[in-house]
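Below you'll find a set of structures to go through.
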Structure I
Amino acid sequence: MKTVVFVALLATFTCQISLAQTAAEKEVLQFEHDACKAFLDADPAALERMLTADFTLTLSNADVSTRADEINDLRSGKVHYDVFENYDMLARLYGDNMAVVLGKTCVKGTSDGKPFDRVVQFTDTLIKGDGRWQLVAGHVSRLEK
């Protein structure tokens with residue numbers, strides 16, 4: 001009986017956490033999903049709107065990729081994604097115009113014709129200006145599958 005009660009309490013607590021997500025948090029997480037779609041659809045125009053002019057991405061090997069690097073790789077077809085999916089995300093909002101998102105990303109595709117399949121842990125920093133979110137900086141660390 002105690003197990004049933006515990007499971008029921010856990011289910012209730014989990015539902016409350018989901019319901020506790022604010023509209024702003026949902027908006028930020030939707031932005032993250034839309035950013036994945038821009039990469040998956042190879043849509044450089046969408047990526048240009050989503051990344052600030054000074055965007056940087058620090059990679060697991062300590063290389064730094066810029067907004068121009070990301071857009072050019074997408075535009076040139078150098079990188080092609082078959083899968084680009086963020087999951088296990090947590091949004092932390094700081095005021096009305098700054099957010100940090102933690103999560104994992106699964107990516108599969110080809111780079112320079114060579115296949116890749118990896119999972120990374122990410123931290124993204126976003127700002128909101130002119131009524132829309134943009135990605136300022138990101139950091140990824142490769143995870144073992």
Structure II
Amino acid sequence: MCFELRGQELAIPIDDVRETVPVQPVTRVFLAPSCLAGVFSLRGEIVPAIDLGVLFGMPRTEVGADSKIVVIEHAVGTAGVIVDGLKDLRTIESLDPPPATLAPGIAALLMGVASTPTGSVRVLDAQAVLTAEPLRALVDKTEGRSP
């Protein structure tokens with residue numbers, strides 16, 4: 001499933017996409033990493049909302065009329081990713097490795113890059129996004145607490 005973020009086309013394998021929803025009210029979480037926009041309620045389930053732009057080293061994402069939350073689900077967990085807008089579904093036959101010019105932290109979030117007639121599409125690795133270093137530090141802190 002393809003989406004747009006800051007004028008770039010990115011994708012997440014459809015097997016990792018649970019659903020897409022309009023941007024919900026997001027509640028900030030005190031002392032959370034900046035890439036965690038906060039949490040939102042999805043039919044009673046509290047879901048973390050990741051600001052993918054911040055995770056990629058860009059300024060905070062400004063929510064617009066076309067913005068959506070892509071809810072990704074993987075064995076490691078569930079989270080919503082705030083995106084600028086949805087694009088078409090595409091069948092991607094093959095992936096090239098991430099370009100060597102990308103920062104290692106960003107390249108680690110990608111499965112690879114696909115060339116298409118309209119340009120390149122960066123394909124995210126859902127597990128890598130959900131376990132990215134800033135978010136992993138948050139999980140490690142909460143798992144170490146005593147009840």
Structure III
Amino acid sequence: MNTHIGSALSNPSAPPGVCAAAAADIVNDYLRLLMIPDPDGARRFVAPGLRIRFTGGRLMHDPAECAAFNAGRYRWVKKRIEGTETVAGGTAEASVVYSVGTLYGEWPDGVAFEGNRYVDRYVLSHGLITQMEVWNDSAEWLLMRNGLVAT
């Protein structure tokens with residue numbers, strides 16, 4: 001972890017912009033590791049009692065559960081991050097960060113895809129992720145691929 005990030009989050013008197021940038025950096029580092037997938041590496045960015053709400057309302061508590069879910073839904077998947085924004089807090093005590101972009105990868109049958117929109121919402125406390133909420137278009141895309149909804 002970048003020492004500048006860690007020091008900004010452990011110093012409540014740091015300027016709000018520094019903390020906001022640090023929270024966004026933490027989310028980006030977490031996502032980079034999660035998409036490898038390296039759940040052990042990602043785990044160092046999360047707080048005890050982590051609550052993850054994945055697509056379809058699935059409740060999880062550990063980055064390894066995200067990796068296992070993705071392994072069952074995709075042959076492989078990555079995120080193309082288009083933006084990471086701290087929208088609330090931006091302090092050492094609490095921040096809310098959104099990551100938006102697209103997914104690309106392969107479905108289990110080997111068919112490639114890209115441009116699958118995603119939005120992730122993170123709540124951080126004292127520099128650790130306490131909540132993660134995940135939304136994307138994968139279910140809709142699978143419905144279309146199987147002719148269950150009109151394109």
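Which structure, out of I, II, III, was helix-only ellipticity at 222 nm (-39500 (n - 2.57) for each DSSP H run of 4 or more, over all residues; to 500) derived from, given a value of -3500?
Values: I: -12000; II: -3500; III: -10000.
Computed on structure II.
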Next item on the list: Identify which of structures I, II, III gives the largest calculated value of Rg/Rh (Cα atoms, Kirkwood Rh).
Entry: I
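Since every read-out is calculated from the coordinates, none of them should be taken as a lab result. Computed from a predicted model, the values in this text were never measured in an experiment.
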